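What follows are several structures.
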Structure P
Amino acid sequence: MNEAGQKHPFFIHLADQEVFGFAGLWDRSVRADGTAVESCAIITMPGNDLMRQVHNPHRMPAILAPAAHDAWLSGGAGEARAVLGPYPQDVMVAYQVGTRVNSPKNNDD
């Protein structure tokens, strides 16, 4: 935020992988009336130093390293928990972008 309390958007990406995954949970349940309910959540972790400078200072998504994907998707609870942690800030990049990204009306190619 600036001195006036206005939030600024940032482009945050990883320097060590172009496409990456967050740790998340997905569930599908069926109500008594037969209606299916699907829900999901992104797992968050304490923010690393970089993220504390540009985002909610207390949390960040749990970004998974490629080597952690199998443990998260197919391992037991202990294996999945073991791969959770703040992503290393030295391979993350963040820079401020214009406020046009704050509106879905700005759908430029």
Structure Q
Amino acid sequence: MDNEPVLSCLVLGVESEDADIVTVVGLAQNGQPHPLQRAFADLGATQCGYCIPGMLLTAKALLDKHPHPAREQIREALSGNLCRCTGYSKIIDAVELAAGSEAPR
């Protein structure tokens, strides 16, 4: 919301009036997936998919502010998003890949 990740369950509808809202669906442009979406798919950074919208939007907000973040910055930015399936390594690798960093395999 307004270029900041928010916990949608904690935002009142009235707070979003006149706000710029981007969802995971809105990341794709001209029918092409966002580099983050492509990296998550390429590296198998998803399993059940429940946490992925929040991970993707939080990662996008991070990359918008810091185009080439250090691994620790990625870990810190994503720390509010919980995932019980992947163990986070592939998710962090995918953000590094999308940022143009070399992700370890």
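Bear in mind these aren't lab numbers, they're just calculated from the coordinates by the rules spelled out. Quick caveat, the model's predicted, so the values are computed rather than measured. Cβ atoms are built from the backbone, for glycine too; each structure is taken alone.
Looking across P, Q, the calculation of helix-only ellipticity at 222 nm (-39500 (n - 2.57) for each DSSP H run of 4 or more, over all residues; to 500) that yields -3500 traces back to P.
Out of P, Q, which one gives 3.0 for distance in nm of label points 7 Å out along Cα→Cβ at positions 20 and 92 as computed from the coordinates? Considering all the candidates, the number was obtained from Q. Of structures P, Q, the largest value of FRET efficiency 1/(1 + (r/R0)^6) of positions 12 and 36 (r between Cβ atoms, R0 = 30 Å, to 0.05) belongs to Q. Tell me which structure, out of P, Q, gives 33 once relative contact order in percent (Cα under 8 Å, 6 or more apart) is calculated. Attributed to the structure labelled P. Work out the source of 1.0 here, i.e. which of P, Q gives that when distance in nm of label points 7 Å out along Cα→Cβ at positions 68 and 84 is computed. Source structure: P.
In this comparison of P, Q, the computed figure 17.4, 52 for Rg and Dmax of the Cα atoms in Å is attributed to P. When distance in nm of label points 7 Å out along Cα→Cβ at positions 60 and 76 is computed across structures P, Q, the figure 3.1 traces back to P.
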